Structure I
Amino acid sequence: MKKIGVIGTGIFGTALALTAARAGNEVLCWDRKQEVVDSVNQKHINKKCLPNIPLPDAIKATPDISEIFAFSDTVLLTTSAQATRSALQLMKPFIKKDTIIVLCAKGIEVGTGKMLSEVAEEEVPQATIAILSGPGFAVDIARQKLASVTIACAKEGIAAGLTNMLATPYFRPYITADMISPQIGGSVKNVIAIASGIVEGAGLGDGARAALITRGLNEMTRLSKALGGTLSTMMGMCGLGDLVLTASCSQSRNFSFGYEIGVCGGARKPIEENTRTVEGLPTAKAVIKRAHELGIEMPICEMINKVLFSNLSIKTAMEGLMNRPYKEEGF
């Protein structure tokens, strides 16, 4: 039996802890809140996030982050994208040169426009960094509904080893050495999902949503290729697969948030009233920052930024996209 640490016991962190335990591993989770730790250790549930799903005895929790790294050299970091740097700084004193950190959040850091692997390289250069990304809602994964993901690592053999540790009959990873596409796919698809929700909420039609998702995939691929990513990886689970799910399902927080904007006719009220983590909101700004630095054209993401943060009307945004110069198909 192998050992895996999990930093963060939110819904996704708990779902991955369950997956790791079902794959035959011992799992130790970290949470700063003692009540969450007690709930996991004493009641074998995460009362806050997944109260109706029992946790096996193989899952334990601790409020002491140093215990995670004494327990295992393989750690899944499941905190949000914008909290990744602070989490890595908290982890830094305990990371050894053979520690594998698997980044599980989807997003680009606001302010710097950096991918999370770049943040990790700055904060914990001694660690081996891997990426876990792909379609799958945390609750569905926790309930053992079928899911497939991408595990990426530039270091040979690491992604395959992680697959052997995490794979179950319900959870199928694919591996790649391409670290770029899983991060860009997992980030930009959240922005496209907001746009897709807007189209749905505004009643613009299924054809409009299909066109937007298709051109959104084009923007994801264009940015990924400029950073060194591969087309084949973007056409896999971490790109096309994740986009299809997130941009077409009301269970997606980004899609449902966009739907609210479409119904309201603008973004101000939904943003003011929002209490959920909608990664597409901060990521929208970060994606455009990176695209501008690279000279990459991303018209859908540009328009969504203006809708979200410059009070552009949905009607004007859609007209702007539909009136762009005609061009050939292709990436």
Structure II
Amino acid sequence: MTVTLKEVAARAGVSRSAVSRTFTAGASVSVKTRRKVEKAADELGYSPNALASSLTTGRTKLIGLISNNFHNPVFLEVFDLFTRSLQDKGLRPLLVNLTDETDPAHSLRLLRQYSVDGVVVASSTLAPEFSLAFQDARIPVVHSFGRFASAPKVHVVGIDNIECGRMAARTLIARGYRRIAFLGGPAEATSTIDRHRGFSEVVDAVPDVTATRSFATAYSFDAGRAEMLALLDRTPAEAYFCGDDVLSVGALSAIQDRGLNVPEDIGIIGLNDMDMSRWPNINLTTIRQPIRRIIDSSIELVMAMLDDPDRQPEARLYACEIVERGTLRPLP
């Protein structure tokens, strides 16, 4: 049987309102009363009813966590960190899967039904206008891994994808590669557009380097593998910047199936530094995205907006770094 607030009050010898105040954040209650109530609650195995509490406070403590790419293993790490961090702060994540969906109307209706206090859009492919729909609906929103803007309309936390493209191109050129290529995710994804832009800027400034480009249909292993198999049917480049680690792993699989070696025959550099990238059988040279810092910052902003919904939107960028492993030839 569920232990009630009335039973806790009787065990502690206090009023029911005293028990309610004890379990209401910010409510006034004496130290002596709090100790008596917590002791009684512990003895009876009582836990406050979160739904009942939301009726009193007007807050559900639910934070909608939205993503549109569950095929990418890096988002398992993202969701693990997000959900644990939210729960550690007394908030409850509500996960929404928007695979193959770009219209925010459906998720907006869904999250309104649950009266979420805020929303985190965790996606590097959705356009800024997607997050803006939640702000227009007066729901606090942060776009994690979103596209940078100097004057954003919603809070954005992520990396400079243009600079990541530059980093990848400079890394390949420094190793003596002269026929290089960009293998991105979906051509319309904002992250793909920006990473390719940075990559091309560096290549265009070096006269003796040529580059080609191609795009996978998704940020997934299968899409990366399929695109690389098609590229190998033609004249492949000496090295590829795959715009995501999961594309890189798919490309490695295709290269190995054709009897070629990495990095002896073809070099690969990825982006993200997802957990499996360091596995010995993959050993991927990549650009590390500071995922934990992005998540911590995103949650900080969401919590700040719960108290100040009209907080001026800001963009927070975090620097990336090259992680040297074994899929590129060494520096000369």
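Every number here is computed from the coordinates shown, using simple stated rules; none is lab data. Owing to the predicted nature of the structure, the values given are computational and were not obtained by experimental measurement. Cβ atoms are built from the backbone, for glycine too; each structure is taken alone.
Looking at structures I, II, which one was FRET efficiency 1/(1 + (r/R0)^6) of positions 127 and 191 (r between Cβ atoms, R0 = 30 Å, to 0.05) calculated from, given that it came out as 0.60? Could you put the intermediate results ahead of the total?
On the way: I: 0.60; II: 1.00.
Only one of I, II returns 0.60 for FRET efficiency 1/(1 + (r/R0)^6) of positions 127 and 191 (r between Cβ atoms, R0 = 30 Å, to 0.05), namely I.
Consider the structures I, II: one of them gives 2.8 for distance in nm of label points 7 Å out along Cα→Cβ at positions 31 and 255 as calculated from the coordinates. Say which.
So the calculation was done on I.
Kindly point out which one of I, II the value 16.0 was derived from, the read-out being mean projected area of the Cα convex hull in nm². Can you show the working numbers first?
On the way: I: 16.0; II: 20.6.
Here the read-out was taken from I.
Ranked on distance in nm of label points 7 Å out along Cα→Cβ at positions 23 and 239, which label among I, II comes first with the largest value?
Details: I: 2.4; II: 6.0.
Once distance in nm of label points 7 Å out along Cα→Cβ at positions 23 and 239 is tallied for I, II, the winner is II.
When mean count of other Cβ atoms within 10 Å over residues 231-238 is calculated for each of the structures I, II, which structure yields the highest value? Before the final figure, lay out the partial values.
Values: I: 21.4; II: 14.9.
Max of mean count of other Cβ atoms within 10 Å over residues 231-238: I.
Of structures I, II, which gives 1.08 when Rg/Rh (Cα atoms, Kirkwood Rh), for residues 47-182 alone is computed from the coordinates?
Details: I: 0.95; II: 1.08.
Label of the source structure: II.
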